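See the structures that follow.
Nothing in this text is a laboratory measurement; each read-out follows from the coordinates by a stated rule. This one's a predicted model, so the numbers in the text were calculated from it and none came from an experiment.
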Structure 1
Amino acid sequence: MLTIDDAIADVADLLPDLVALRRDLHAHPELAFAEHRTAGIVAEALRALGLEVHEGIGGTGLVGVLRHGEGGSIGLRADMDALPMAEQSGLPHASLFGGAHHGCGHDGHTAMLLGAARHLARTRRFSGTVNFIFQPAEEGRGGARAMIQDGLFDRFPCDSVFALHNWPDLPLGQAQSRPGPIMAAADRFDIKVRGRGGHAAQPHRTPDAVLAASQLVCQLNTLVARRIDPAESAVLSVTRIQGGQSHNVMPAEVQITGTVRSFDGASQDLIESSLRDCAAGVALAGWCDVEVDYVRYYPATINSPAQVQLALQAAQAVGLESREASRPAFTSEDFAFMLQERPGAYLWLGQGPRASGDGDYRPLHHPCYDFNDKALPIGLRWFVQVVEMELAPMSASPSMD
């Protein structure tokens with residue numbers, strides 16, 4: 001069994017190039033389904049290793065295939081897209097584009113998986129097929145679903161699939177996963193409350209869309225507390241309310257937007273039906289019309305028990321302090337679509353404070369977030385260890401050196 005220092009030493013020669021690549025990707029972020037530069041860099045690097053490379057899967061996704069021996073097959077996934085937000089870190093490798101920022105660490109995930117491909121291509125301590133899946137559009141656009149619909153698992157069979165995500169809430173050197181739900185289903189609702197509009201000095205002559213919308217927001221914030229079993233977990237958050245342009249005009253329409261997070265279908269169904277009932281009731285009482293658009297865009301991320309056990313054992317084998325997470329997170333992840341198709345596991349990899357040295361906590365999606373480059377070799381070795389354990393040659397034990 002390795003220590004973290006041993007794991008890092010095993011891939012130390014790869015790190016300068018990987019750090020430089022990661023920071024280059026950070027400086028050149030690309031949004032969902034526009035990851036052309038990123039995908040091109042990855043494809044070129046995989047071809048240089050002698051891998052079979054397939055591009056344009058689900059848009060800008062690609063798969064690199066490494067075969068060695070006659071065993072089974074495994075999929076390793078990294079996401080490539082950035083967030084549509086401005087970076088405020090002031091780092092030398094900060095985003096060069098005002099409306100895009102690698103604020104979730106997908107630059108690091110891409111570099112890790114590419115490093116794993118390099119290491120596995122030279123060591124080949126496995127028997128079977130490794131599919132390196134570089135996925136577009138994780139941030140709310142369903143890139144995993146697009147790749148699956150484009151024949152991902154038909155063209156590149158995988159007996160199991162694995163992915164990781166850097167986790168600032170965990171210190172560097174720790175890792176967690178859990179069987180069953182690890183990330184929440186994500187729904188979005190958009191509600192339009194319509195009156196007729198009129199003069200603010202004559203409110204009796206028009207339905208008050210602002211008042212109805214305000215009452216609806218208050219009611220929505222009681223749904224989880226009053227409709228969902230306290231033993232279950234769910235979150236409903238109203239994130240935007242918009243309407244009106246002048247102090248003396250009652251607007252004809254007010255828009256409400258928000259999100260719902262849950263872990264089981266029954267709670268998801270109940271929240272949606274209750275939200276629609278609340279909207280209809282408020283509209284009736286306020287003499288308004290209402291339109292509800294409710295979209296379930298990501299399912300819950302459900303890990304398979306056997307693959308979670310392997311993921312945690314692999315983490316421990318490369319020197320990480322690994323354990324089962326006590327509870328899932330309410331954040332969402334479109335790796336969920338892949339886990340609906342194949343057994344697999346999703347791992348949280350601790351990265352501690354950001355790499356700038358100031359020690360300040362920078363959560364995911366923060367304008368000053370930066371991936372911690374010290375996590376690169378750890379995630380790389382975890383990917384490698386998962387492959388060596390899952391595709392261990394029949395005549396040999398999984399490598400632990």
Structure 2
Amino acid sequence: MPHLLQDTIAALYRQESRRVFSTLVRLLGSFDAAEEALHDAFVAAAEQWPAQGMPENPVAWLVSTGRFKGIDRIRRDRRLVGWADAVDEAESVADDAPIWEERADDARAIEDDRLRLVFTCCHPSLAEPARIALTLREVCGLTTEAIASAFLVATPAMAQRIVRTKAKITAARIPYEVPGPAELPARLASVLRVVYLIFNEGHAALSPVLADEAIRLARLLRALLPDPEVLGLLALLLLHDARRDARLTRDGDLVPLEEQDRSLWRHDAISEGCALAEAALSRPGFRAYALQAAIAALHCEAPSAADTDWPQIVGLYDALLRVEPSPVIALNRAVAIAMRDGSEAGLALIEPLLPLLPNYHAAPAAAADLCRRAGRLVDAQAHYRAALALVRQDTERRFLLRRLKEVSLANPSSWDRTDGG
């Protein structure tokens with residue numbers, strides 16, 4: 001039984017720790033104090049729950065325990081270092097906060113705290129890359145390495161960026177709150193970007209917890225502000241997530257979109273996503289997320305891969321590239337053109353993009369796939385090796401290795417080479 005309870009606590013940490021952390025930031029007024037209090041609370045749970053039993057509302061228990069642990073630490077630090085404005089303010093926030101008990105509205109309060117912290121991190125006085133990086137780290141608990149990979153920058157540089165941003169929030173006394181209606185537009189783009197990146201990390205890592213959290217936040221944003229881009233983002237996430245159950249074989253191998261069993265797709269999520277995408281495109285002011293949702297809807301509505309409306313998808317990518325020009329969108333457009341006009345047409349567009357995306361494994365992977373389709377097997381092998389040098393996720397690594405072996409076996413002249421797997 002003790003081992004089982006420890007496993008339960010570990011699972012609770014993985015699933016709920018960032019929700020508890022978000023509330024502790026509000027109660028203690030400090031990222032660092034909240035992080036320490038969070039860990040103190042879980043240590044206390046590991047020590048007390050085996051003897052006392054697990055509380056009926058473990059999240060509320062962790063928040064309450066973390067709050068008191070945080071206040072104790074603040075008072076202890078004050079005795080050690082003397083008077084300091086930051087400590088005084090943190091203690092004042094903590095002392096004024098309500099004592100957490102197991103009440104029916106606890107869950108709603110904690111859900112709101114998560115959104116408040118997202119908006120706090122996305123304050124317009126912070127540079128946009130810094131806002132997004134801090135939110136992914138503090139609100140979602142992503143590793144600095146994962147965030148650096150999403151931004152295509154070095155991990156040490158990202159770590160420094162996050163530290164500097166936390167210090168600026170403290171120094172500028174940025175309030176912990178959801179802004180009023182007049183302030184929402186200035187922060188919305190960053191908040192949407194954060195939610196999008198949360199989902200991307202969960203989708204790539206096949207992590208339902210992160211994917212579900214991103215969808216939950218998108219639904220909260222829709223209730224808060226029915227902007228067309230909010231509708232578009234929610235639609236996009238639902239449509240991608242609807243394919244979750246078809247993305248892996250029983251052995252855990254990745255299944256590309258064109259080979260997925262579409263009967264495994266969640267058609268209720270597809271229906272909702274398509275309706276939201278249509279609603280987003282019908283409103284003035286739609287931009288990148290609404291266009292991406294429309295592309296995802298066309299994939300989901302096609303009865304089979306062969307029935308995909310590639311001409312319309314290319315047209316949507318043309319519009320998307322005008323709205324948000326970037327090498328990644330240009331790469332996706334090139335793949336769509338290859339599906340419409342043939343592999344060589346896509347390769348002519350992809351090859352100039354490769355130097356612009358030196359750390360993005362999907363770029364050489366896309367080039368490798370088109371070379372494979374075009375029968376350019378030596379080039380395909382080279383691009384697969386380049387992608388393998390960059391890929392982070394094990395499932396994608398296994399998929400790329402499998403493709404590399406396939407093209408190597410199809411090209412006998414390459415058999416004397418080592419293909420790493």
Structure 3
Amino acid sequence: MKTIITTILISAFGSYVPAQKDTTLSQNGFPKISLKTEKDTTGQMPAQFSFFYPVGSNGIQAPQIENNFSLNALYGVNGGVEGAEIGGLVNVNRGNVNGIQVGGIANITSGYSNGTVIGGIANIVTDSTKGILIAGISNVIGDSSAGFQVAGISNTVNGRFDGGQIAGIGNMNNGRVDGFQVAGISNVTNGNVNGMQLSGIANIVHGETTGAQIGFINFSNHLNGIQLGFLNIAGESENAIPIGFLSFVKNGYRALEFSASETIYGNVALKLGVEKFYNSFRFGIGSGKNDSYLSYGYGIGTLVSFNEKNKLALDLSANHIISDLSNNWELDLLNRFELTYQRFIGKHLTVFGGPAFNVYVIQVQVDGEYGSVHVPYTLYSEDWNDGNVSMWVGFHAGLALRF
């Protein structure tokens with residue numbers, strides 16, 4: 001059976017010989033497909049039946065005859081379809097298809113396709129498509145496409161795409177995309193995207209993204225919208241909001257802050273992202289009840305501008321205190337909400353200061369008391385099963401270098 005199917009596929013692609021072929025690579029390595037043929041039909045029939053081309057009602061002339069209805073037991077070749085075509089294994093059309101096309105293995109069309117196309121393994125159209133394409137493995141379009149595409153592995157469009165794409169592995173587009181893309185692994189677009197990309201691993205846009213990218217890694221050469229993922233990367237961007245653990249924006253917000261507070265006497269924070277939303281990575285040192293301690297933490301924040309020189313920062317962070325290696329796995333967490341006034345001195349230097357609300361959650365005990373950090377006073381303090389929660393209002397102040 002495997003040998004029979006292989007023979008049919010070889011025969012199908014053997015009959016699928018386009019008049020022009022250009023397989024050079026376009027920008028960013030996309031295959032530049034141009035496989036258009038001249039429509040060369042000499043007649044039209046209301047219906048045809050074939051077993052295995054050329055064994056059929058249209059005989060050896062089948063590639064030059066357009067049919068309203070085509071039924072192929074195994075492998076059929078037509079000049080085009082204006083209506084419906086059903087094939088047990090492979091349907092090949094040397095012209096255009098308007099209507100419904102169903103193939104057990106593949107549908108291969110040299111012209112354009114308008115309607116619904118369903119292939120057990122693949123649908124290949126060298127010109128444009130409009131409608132619904134469903135394939136067990138891949139949909140491959142040589143020109144533009146509009147409508148809805150579903151594939152178990154991948155959807156590939158060489159031109160512009162308007163509509164929705166869903167693929168088990170990836171969607172690849174060489175032109176502009178207006179709509180949405182959903183993929184188990186990646187969405188890659190060589191042009192602009194106006195809409196949404198959702199993937200399990202990566203979304204990559206070499207042009208401009210207007211809308212949203214949601215994935216573990218998001219990249220856009222120009223971003224005008226939202227990125228939501230673990231790692232976000234964007235080039236020159238306007239109205240960009242990257243939300244994730246780590247974000248890099250070419251013309252975004254980058255600052256290195258040096259500060260002191262009532263608990264962490266020396267603290268360094270690296271802030272990356274954009275002013276509307278940034279991530280902060282913190283390292284500090286302090287002196288507690290028994291000895292000095294180190295801290296490391298992570299936070300998020302936003303910057304509100306009053307004017308070019310006066311801004312207000314709101315930061316939320318969690319800082320783990322390391323006071324004794326033997327207690328490294330016990331909870332010793334200082335959570336801070338900082339409200340900071342920033343005053344710019346020149347282009348890159350900022351002085352700042354403001355209040356900070358602290359929530360200290362602790363399991364570590366020093367000399368029979370909870371806490372390795374010296375708590376100046378408490379607005380609220382409560383013991384729980386094997387720890388303590390304390391709250392107070394403190395301060396912080398320092399300098400920042402923007403780069």
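Given a value of 175 for volume of the Cα convex hull per residue in Å³, calculated from one of 1, 2, 3, which structure does it belong to? Considering all the candidates, the number was obtained from 2.
To which of 1, 2, 3 does the computed value -10500 (helix-only ellipticity at 222 nm (-39500 (n - 2.57) for each DSSP H run of 4 or more, over all residues; to 500)) belong?
Here the read-out was taken from 1.
Computing Cα extents along the principal axes in Å, for residues 263-382 alone across structures 1, 2, 3 gives 51, 28, 21 for structure 3.
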